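**Student:** As C-alpha cells, here come the structures.
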Structure I
C-alpha cells in the first residue's frame, strides 16, 4: 500500500498536483484479513503526509493532503 500510494502521489504531482483525499481504514484490536484493508490504513496515510479530517463510518477516516505540482 505504501508503494502504491507514493506512486499515485507522484502521478498527481506530474499532472499538476492539487488536493488529494483518501479514506483509510482504522484497524481495531482484532486482526483483519488484508481484503478489508484495500484502501490502506490511517498510519500509512499519515506517514505520507496526509492530515486527519474526520471519521467516516465506524472504521474509516477522511484524510487530505495538498500535492505540489512536479
Structure II
C-alpha cells in the first residue's frame, strides 16, 4: 500500500488494527474461560467482516495496484 501510494492506506490499516484489537480482547476473555462471545465472533462476525472487507477495501486496493502497474508499464 505504501509503495503504490494507496490513498486509503490509513483507513485500510486502521480497519485491520481494529479487528486485531478485537481478536486480542477475545483472546483474553478466552483465557478467562469466556467462550460464548469468542465463538460467536469467529463463527458469525469474522466471515461477514472478511467478505465485506474483501469486496470493498481489498478490491479498491487491488484496483489501485492495477492502475499503478499500468502506469509503470
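**Student:** One of I, II was used to compute FRET efficiency 1/(1 + (r/R0)^6) of positions 4 and 20 (r between Cβ atoms, R0 = 25 Å, to 0.05), and the answer was 0.65. Which one was it?
**Tutor:** Of the structures listed, the value fits II.
**Student:** Who wins on distance in nm of label points 7 Å out along Cα→Cβ at positions 12 and 60 among I, II, i.e. which is largest?
**Tutor:** Top value of distance in nm of label points 7 Å out along Cα→Cβ at positions 12 and 60 goes to structure I.
**Student:** If helix-only ellipticity at 222 nm (-39500 (n - 2.57) for each DSSP H run of 4 or more, over all residues; to 500) is computed to be -21500, which of I, II is the source?
**Tutor:** Of the structures listed, the value fits II.
**Student:** Tell me which structure, out of I, II, gives 1.45 once Cα Rg over 2.2 N^0.38 Å is calculated.
**Tutor:** Clearly, the read-out refers to II.
Read the figures in this text as sums done on the coordinates, not as results from a lab. Quick caveat: nothing in here was measured; it's all calculated off a predicted structure. Cβ atoms are built from the backbone, for glycine too; each structure is taken alone.
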